[in-house]
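Below, each structure is written out as structure tokens.
What follows is calculated from the coordinates using simple rules that are stated; it is not laboratory data. Note that the structure is predicted; figures quoted are calculated from it, not measured. Cβ atoms are built from the backbone, for glycine too; each structure is taken alone.
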Structure 1
Amino acid sequence: MDYWQNQFSTGYINPKTNHLDVTSSQTSEIVSILSAGTFFGALTAGPTGDFFGRRYGLIVSTAVFTLGVIFQTAATAIPMFVAGRFFAGYGVGMISALIPLYQSETSPKWIRGTVVGCYQLAITIGLLLASIVGNATKNRNDSGSYRIPIAVQFAWAIILVAGMLVLPETPRYLIKQGRPDDAAISLSRLRRLAVDHPAVVEELGEITANHEYELSLGKATYLDCFRANLGKRLATGCLLQALQQLSGVNFIFYYGTSFFKNAGFKNPFTISLITSCINVASTFPGLWMVEAWGRRNLLLFGAIGMAVCQFIVAITGTVAPVSDLPAQRAMIAFVCVYIFFFACSWGPVAWGKPSIAVFPASSC
């Protein structure tokens, strides 16, 4: 976006375009500060969800995210923009931890993996919409070129808060708070059955029995996550999330436009839009495969497929010159195949595997 580059430039002239731009280090700072915010946000999500509850914890998280969006929308210089990115990332980190938790505590156990996987589907749809809005505003010669794509995020914050005000608190959290009657009402709303329906009574009994079993083991603290008996499970859960991020898919969606532009493509925004479409479409088979194949098999399938595609892209990008159009097209094709493998495996599974299948109930 030329206007954004001129507005936020500190005087650096890009030798390739011969006009004002931000430096590569400034670009890295602006992009990476979001991840720094998500790191700290994820760390505080657990205490926030336990103190305020899952519903109001999400509302608090959305408020922090909205503060970041306000800063970014109002920014006319890099410092304020970076601050906005940090607060937005902080809110995203909290939301990324609390939404799968809310989903896993409210969904029926026989479709829990699919329901939690839908969180990844929502992420892919968001990336697609971001690509569409960015592509539509990139040529504007005013502040709308960057303020419109940023301000659109207010809509999703409003939708999330409105939804949390309507949806009930999770039955599991209410049981933990000693409110069994409220838990029964919450579960009946979620299942759309009467409070005294046998299915509701049975499921509520299971939740209560699990909670009583947890109490019999002693009160759990956050320090228990680091004790020897949970060390392997903690490492497994953390590594699954870490490897999902280290798979490299965020490079495509964070730096994809710059990457495709440097590779010689005339319209990198269009290719970025295509990869976002593939990301959305490929998530749907993953929602079925997670229950049909099992989580472990699906993770292995995705890891092998992604590794092969990454090797091919790396070899092609190293050996073939930018002027070799067939090679560049092949590279884009395998980037798309790589996104398919990620979107149907590590994308949805990594969100649900730790919270559903790894940790014991007393530590969640």
Structure 2
Amino acid sequence: MRDEPSSILLVADPGAPTAIAERLSHSLASALTHGGPADDKWCVSVRRHAYPIDEDAEVSDVVGTINPGEEPEEIVIYLTDLPRRRGTTPVIADISIPDRLGVISIPGMGGVFIDRRVRNVAQTIVAEVTDRSDKRNGSAKRLTRTQDDDVVRYIAPTGLSRLRLLAGMVYANRPWRLVTGMSKVMMAAFATGAVSLAYPTMWQLSATMGPWRLSTATILASAALLAWLIIEHKLWERPHSAAERERAVLYNASTVVTLLIGVVIFHAGLFLLLLLTAWWTLPSQLVAKNIGHPVSLSTLLLMAWLVAAVATLGGALGSGMEDDEAVKAAAYGVRQRQRFAHENSPARDDRA
């Protein structure tokens, strides 16, 4: 019976991979302990570091960069947000059995149930490295397994593979964090909107424009904010060769979807703030006198709807960002350049 637990090191890129690795450090050890022999015990630790590796790197290149043989842990699993692919099909994991190293591509997991999927793949990597193929997680049966000498690869199902990869890239971009970096923009837009609520012209316009025109105004305002974020922060990838065109399309699509989600959350928050302001501050009798009918909830909804679009155009565009990095983190190309720019930065250990 073993006294010392087996050890795993989860090496993770900054951002979403690190967050996943920290959560996984507890659940993976438990899953391996309960799923293995009675004397099996596992210890999982986490290290955060951005290695200068691109998405096309072979497993041998990853091994040479991470150098798992120098680590005291028995198995090293690298969690990366790089969208590794074979053609257009997402690669879920690469495993170098003699080096006891596994590489998990977070974008290949898609956009839902990420933690569970990563844990299942990590269990499969451990099973491959320890030569316990019977202990591979059942979900791995839905993946395509290939082996070339001592390198094992798991590939995602081909159905909707590009959509799956795009969803995973958007998840890795963490669009919900974009809003926290736009608090200064939100305050500028809210200030503009709060002033606009005091003008009777806005009351009258909101009462006469109708849902279709208001929807058009909202779409135009959101598109303008989206375009400003991309242009101002230089987030658009321009391919320098035909070989880079496919990657640029994928990177740009993930950036646009990520920013779109952030802009929608931003606009919804602004709308709610202005709706509350209109309900709390505007005298209903004065508003009714100007629009020609009694004030109801729909009146306030339409008013906040219009003013939110106007405030986005008049207040948000051109405002300085409180956290510039929050926006730049939404672009894969920017993060990849930062990865190589910090090539010589020291690794940071965060042992769980």
Structure 3
Amino acid sequence: MSVIQIQNLSGRISSSFSSAYVADQITMDIDENSTIGILGESGSGKTQLAMTLAGLNNANYQMERGSIHYKFNGLEEFTIVPNDIKIGSNEISFDELQTKLTRDGIYGNRIGFMFQDPGKSLNPYWTIGRHFKEILNTKKEDDLGLFNTRKEEIYRALKLDIELDNRYPNHLSGGQQQRVVVALVLISEPEVIVADEIATGVDASVKRELLDYLLYVKHLTKSTLLIITHDIGFLLKIADKIILMYKGAALQSLDADIIRSVILSAQFINQDVLKSKESIPGNMQRNHNEGFDSISQQLHPYLRGLLSAYIYNIPLEGDIPDPTKPTGEACPFAERCSDRMDECSQTFPLLTTKPRGWVRCLKFEEKQ
């Protein structure tokens, strides 16, 4: 069962000078008790999508069309629609989303958010202990003793000293702040937890710790984990499903095991290249690409490009287009796609269902 269903979502961030198109006809289901990785280059719209789901966009964000349906605990249901749409039963406008999430305790108690910079999640004027007290105040049914017992268990698991309760966030190291944020999310027991680029810009040892924290979250709770990253290796260590994003559009959804199989097959075929991790000379590169392509035809061309960069150090050519320029009716990836056809610059691809997911690509539509 899906805890969040997104249908044809489009949105933009506007200023007095221009607009950035950050969501483009996004359709996807976020299933309960799953671990979903949102993958894409910087600027692909991953974070804006997560911020939209949690009602954390800045005031300049405008939901243009589509809907977001929430179903928490299988009971509490409501649907978010654009501000200019006539409101029906259990529907609220996007402008009311943040009020709804805060008033009903949904943000925090239903949706927890871990930012890349943990300091953004902490109030600099509150002690760490005050942060936990504020959460307790929103959980009126909770017994104080039970709450504190659960908190102590989480502190032990995350190797946090209870004395940190008397300190302010700026007196903690970055690693301590990150663990405190994990603890705050866990104590709230949300149904959806978003981890936004938390493994970006950290060394290997910290990355291993963060992975351990997420695995602990997955073990301790039945929460859905939504992990936003461009780090394929990190994602494949924990994700059940991968959703590929590019220029605000969701281009493919597939089981993470498919990508793991592709990488393992590529390793088997090109073990010598993977050991050296060096750039591949021209002729050799073509041979390796042919071997890779033969086992990865079920992947979107953009995902194939990202995996080639990850496995072979072959950079994906070009950059993500200017977000202030709308895609229009074209495929968002058309300008950089090696499989581009004439129709790709004129047609936004439909969602093509596959046995273990779906894809938006005209070449897959042709095979139907």
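semi-axes √(5λ) of the Cα gyration tensor in Å was computed and gave 49, 21, 18; which structure, 1, 2, 3, did it come from?
The correct label is 2.
Where does the value -26000 come from, among 1, 2, 3, when helix-only ellipticity at 222 nm (-39500 (n - 2.57) for each DSSP H run of 4 or more, over all residues; to 500) is the thing being computed?
1
Quick check: 14.5 is what I get for mean count of other Cβ atoms within 10 Å over residues 122-129, calculated from one of 1, 2, 3. Which structure matches?
Answer for the origin of the read-out: 3.
0.85 is what came out when FRET efficiency 1/(1 + (r/R0)^6) of positions 210 and 242 (r between Cβ atoms, R0 = 25 Å, to 0.05) was calculated for one structure; which of 1, 2, 3 is it?
Source structure for this number: 3.
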